[in-house]
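Right after this note come the structures.
Derivation of every value follows stated rules applied to the coordinates shown; laboratory data play no part. Every value quoted in this text rests on a predicted model; they were computed, and no experiment measured them. Cβ atoms are built from the backbone, for glycine too; each structure is taken alone.
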Structure P
Amino acid sequence: MNWFEAFVLGLIQGLTEFLPVSSSGHLELGKYLFGINNETNFYFSVAVHGATVLSTILVLWKEIRDLFKGFFKFRLNEETEYVFKIFISMIPVGITGFFLNDIIEGYFAGNMISLGIQFIITAVLLLMPLFIKPKERQIGYIDSFIIGIAQAIAVLPAISRSGATIATGMMLGNKKSDIAKFSFLMVLIPIIGANLVEMKSGDFSTEGTSVFIILIGFVTAFVSGYYACKWMINLVKKGNLTWFAVYCVLVGIFSILLGLHVI
C-alpha cells in the first residue's frame, strides 16, 4: 500500500462510517480495485477504524460526558436509562459476533457480486422510511433492541450500519433529532471491542505497512469522519435519505458488474 491508497482508503472509511452507504463495503470495494491484501495491512484496518471511533467521541463528547456523569450517580435517571438502552441495543450484535463470526468473515472475501447485492439491500432499507411513517415517539427499550437487530444484520460488509439503524429508528417513529446520535453512540463499544479482539488475534508479524502510511490513513479517516458525523446528524433531522439510496443502487450495480467481469 502506498501513501495515495492510504489517503483514499482513509477518506473512504471516514466519510462512509457515518454516511448511510456502508464503510466496510466501500473499503472492500476500494481494496479490490487497488488489489490490496487485507492480511498484509492489518494495522491499517485497525487504525482507520480507531480513527472514526475517536471522531465520534469528539463530535458527541458533550453527550458522552453527560451520560457518564448521570450513570455514575448510581440512581435511575434519564442518563442511566439511556445507557441501559445502549446496552440492550448491543445484545443482538454481540450474539451475532459470538456465534456467527466465521460465517460473517466469509463475506469479507472480495466477492463483488455478493457485495453489490448488499449495497442494493442498503438502498431498500433507506427507502423504506418514505413509506412507513408512524407517529413520532421517544426511543424505548423495545425500540433499542429492534435497532440492535438492524445493527446485527449490518455486520455484513455492504449493509450500512448507520443506514440500517437510522432507517429502522425512523420506521419505529423515533424522533429524528435523537436517532442519529443514538445510532452513533450505540456502535462505540462494539467497534472498540471488535478492534481489541482483532488486535489480540492478529498476526502482527506479517504486517508490511509503514508507520507513515498508517498515519496518513488514520489522520484522513479522523478528519473526514469528524465532518461526516456532524453532517449526518444534521441531515437525519431533515429525514431525507433518498439520494443515499440512489447512490447505493449505483455502487451495487457497479460492484455486480465488477464481479461478472463486465467492467
Structure Q
Amino acid sequence: MLVDSHCHLNYEGLIERQGDVLDNARAAGVTAFLNISTRQSEWDDIVATAEREEDVWASIGIHPHEADKHADLGKAALLEAAEHPRVIAIGETGLDYYYDKSDRTVQQDLFRMHIAVSRETGLPLIIHTRDADEDTAQILAEEMEEAAFPALIHCFTASPEFGRKVLDLGLTISLSGIVTFKNAREIQEFASEIPSDRLLVETDSPFLAPVPHRGKTCEPAFVRNTAEFVANLRGETLEALSANTTRNFYKLFSKAKA
C-alpha cells in the first residue's frame, strides 16, 4: 500500500492518458492519490477527477507562481471550495524566490491567507517553498504562535536546518523523486532524521521522475521507486515504510477515507 501524496493528474503529460496512468499506479500498489491544484481555474477539473475516481482526492489553492494573478482572490473563495467532500487539503501555496514569477509581498500575503483558511477549515496546508527558507520559516513560526494549523512541506529540497525548524513546529515532510538524484546528498542524509510519524512520499508528477526514470514524464506509479529508495536510506523495508507513510497520510488528511 502506497499513497502518492502530491501529483498533478490534470497536467499535460498525464491528462491525455489519465485512466492508464491511474491503472499503472494501482498495479504498482498505489491505493490513493492527492491531486493538487495551483490556480483557481483548475479547481473544477481537479475536483471532478476526484468525484469520478474514488481513490483520488483533491486540493484547492494558489501556487506562488500564480500569486500575482490571484492577488484579489479573497478568503471566501477558498472557504467555499474547501466545503466539497472530495477536497481534503489547502494548497499548494507558499513562497518561490527561485523563479520570482510573482511579487514576493503578494506571495507572502496569499500564503498567510491560505494559512488562515487551513486554520478555519482544519484542512492541512500543502506548502511549496524554494529558495525562501528564512521567510517561510518566519511566517510559519509567527502563524503557529497565533494559532496552530496542520501543514506539510511538499517536495522537500530545503536545508536540514529548515527541515528541523518545521519539524519543531509540528509539520510533516514529504519526499519526492529528487531524493533519488545523485546530487541530493544533503536531502538523503536528512531523510533519516525525519520522524517516522511525520514522513510522506510523493511524485509531484508529471515532474521530477525518480531514478531510474529520470528524463521521462513522471507518473504516480513511480512513487514506489522513491519509497524503495527512502526505505533503504532509513534502513527499513519497503513494506514498513509504505504502511507507515500511508497511515501518516490518513492521519494528516483526516477528511479522506481509507
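Below are the figures for this structure:
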read-out	value
Distance in nm of label points 7 Å out along Cα→Cβ at positions 140 and 164 from the coordinates reads 1.4; which among P, Q	Q
Source structure (of P, Q) for distance in nm of label points 7 Å out along Cα→Cβ at positions 4 and 44, computed value 2.5	Q
If relative contact order in percent (Cα under 8 Å, 6 or more apart) is computed and equals 39, the structure in P, Q	P
Among P, Q, structure where helix-only ellipticity at 222 nm (-39500 (n - 2.57) for each DSSP H run of 4 or more, over all residues; to 500) as derived comes to -24500	P
Computed 0.25 for FRET efficiency 1/(1 + (r/R0)^6) of positions 100 and 148 (r between Cβ atoms, R0 = 25 Å, to 0.05) - originating structure among P, Q	Q
Highest-scoring label, criterion being mean projected area of the Cα convex hull in nm², among P, Q	P
For 13.8 (mean count of other Cβ atoms within 10 Å over residues 60-67, calculated) the corresponding structure among P, Q	P
